[in-house]
1. P, Q, R: which one has FRET efficiency 1/(1 + (r/R0)^6) of positions 64 and 96 (r between Cβ atoms, R0 = 25 Å, to 0.05), as calculated, at 1.00?
2. I have 15 for relative contact order in percent (Cα under 8 Å, 6 or more apart), calculated from one of the structures P, Q, R. Which structure is it?
3. With distance in nm of label points 7 Å out along Cα→Cβ at positions 168 and 184 computed per structure, which member of P, Q, R shows the largest figure?
4. The value -20000 for helix-only ellipticity at 222 nm (-39500 (n - 2.57) for each DSSP H run of 4 or more, over all residues; to 500) was derived from one model only; which of P, Q, R is it?
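Each reported figure results from applying straightforward, stated rules to the coordinates on display, with no laboratory input. Nothing here was measured: the structure is a model prediction, and the numbers come from that model. Cβ atoms are built from the backbone, for glycine too; each structure is taken alone.
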Structure P
């Protein structure tokens, strides 16, 4: 194999990552499930790359009573740029698979990790602002109470249990990152094995 080139298996993994990222644009990325006695069937807020879904109207009604801002997709610039950012990474995965250069693979990993960190922080900031910036004239005020949903996992908010977990799109995004890490590992391992064989000779 030509020096600095990616192996066929790595190129296939990157192609799979590109497909996973492309699909994640069109399905829910994250979901927040709310469970309370008055809603035995539960409520779900679905977060897509470009919109909100699920029981948005009911959640907005509850938010109004406790002083939280109501949720509207047009209030979030993320819903405008996120589909293009994910599409960019899908294209980057595909391009790296086609060009098959190790250096390009390493750059892609670094940029993808940075994007993941920024995305997680932005989601946390969004939850923090909505959970803490409350209307002082709300119908229901509990002194000292804030309503920031968990970044991931479970949190009790008054009589509501909130579960925040990745949806299908989120798992696809995470899977593409895992495929990218595996690709880098295989490429590095291949390079180390080649160097070891040369030393033996």
Structure Q
């Protein structure tokens, strides 16, 4: 784990997404298949599962939302375009079939949209990996979900769209990103350079 400004970064285990803790808000919960691992990381911070008041899912794929059930008292927030996939348990759009597990929690309490504010972070709608993918931006930190990583960008074959991803990456490269906190892999402190280089990589995709 590492703390960057007010965000605690928790590396995902196996196929789990990374999770990011902002006060009592948890961004993404992984598959839920490694609950002891995630609970142990929170325990290191003296945080109990019931201390988590809100979960923000960056998109609707199982490796980011499967662990929502681990926090049964938390409200679930996801972009309005990805909410139906969760609510309707659409395995083709949540990718749960790939993991051979069903979602254990599929309620949505808050359907967020571009420009909403969560804590000190602004919601940026960044479709491409999924229709309702989001990133969170506070002026220095970009929590990017599976839109862009330290090296590369999100796959397009599970509800993705080439033109949407192109627009999203172009939008993000205009931000003065200091810290890039992606959905998988390492978080980095040369965020703007990463986003720009991965946008150029995408153009040759």
Structure R
């Protein structure tokens, strides 16, 4: 079986759980729970950054990307996390141009927290429903008048684009993507293995 390639974009001052949460979900997914040790995930997860220097997260963790923007292979799913670093990246042409180009090739485009602001400033949310961290909902509404901002939803699925609320919501978003590709039973088994409560509803939690 050919693996589904997931790219998670990194940048300075990224929020740790924004990218580690989806990374854990996709990397720990198994199609046969009884063969969890013998079999690997159906997803191949890659960390991608503008260059190959270690990325420093908002908490000081240093992360080495697998690929640069230039060397990154073709992706099926793109995850755009958030964090304080998005305030700088919304003015980074290299980031916005890369997102625009990759958005054309992927089947599924996703964001966590203020990663949706990067999608918005890249022009990828026009005419869509979307959400972000609760502290940034008004910023999203003011910045993108053509976007319907969902204040009460934890994860917003609009066609092939998933946006999610803050930080831990990326786990729920990734589980929804797993369910889209392999069904809810596989997604529930993934959540159970992680000892994470499978979302019973999609209401915002704050």
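1. This figure was derived from Q.
2. On the way: P: 34; Q: 15; R: 21.
The read-out comes from structure Q.
3. Details: P: 2.9; Q: 1.4; R: 2.2.
Max of distance in nm of label points 7 Å out along Cα→Cβ at positions 168 and 184: P.
4. The read-out comes from structure P.
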